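Only the coordinates and a few stated rules stand behind these numbers; no lab work does. In this text, all values refer to a predicted model and were calculated from it rather than measured experimentally. Cβ atoms are built from the backbone, for glycine too; each structure is taken alone.
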Structure P
Amino acid sequence: MLSREKSQPVFDRALKVLAKGVSSNFRYWGPDETPVLARGKGGKIWDADGN
């Protein structure tokens, strides 16, 4: 299982201001699985935990 130590608090905060914590319903993967993307380069993306 991937680390969510940093991502989960960010997502929990987003839940307070956005419907399901996302700006588009196809980005919602569930309360414990929705990624919080921090950066991308080329064809790769990283979440807030570096996964």
Structure Q
Amino acid sequence: MHGPLADALTHVGQLAMLRRMAGCPIPGESYYAAEIATGRVGADQAPPRKPFA
């Protein structure tokens, strides 16, 4: 049951690590403060409120 979720998170971490190694890291974002709405995906998402530091 938890296998697919754990696998997805592992791959996300691997991609973030490879981007950092390539010199173009992904900026962090606080998901706690993010405006999240069901079904809203793609370019119509709300901009980040505050970068995660």
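Determine which structure produced the value 83 for volume of the Cα convex hull per residue in Å³, calculated from the coordinates; the candidates are P, Q. Here the read-out was taken from P.
If helix-only ellipticity at 222 nm (-39500 (n - 2.57) for each DSSP H run of 4 or more, over all residues; to 500) is computed to be -6500, which of P, Q is the source? Only structure P yields this read-out. Taking relative contact order in percent (Cα under 8 Å, 6 or more apart) as the criterion, the top-ranked structure out of P, Q is P, with the highest value.
Taking mean count of other Cβ atoms within 10 Å over residues 8-15 as the criterion, the largest value within structures P, Q is that of P. Here distance in nm of label points 7 Å out along Cα→Cβ at positions 24 and 40 was derived from just one of the structures P, Q, and that gives 2.7; the source is Q.
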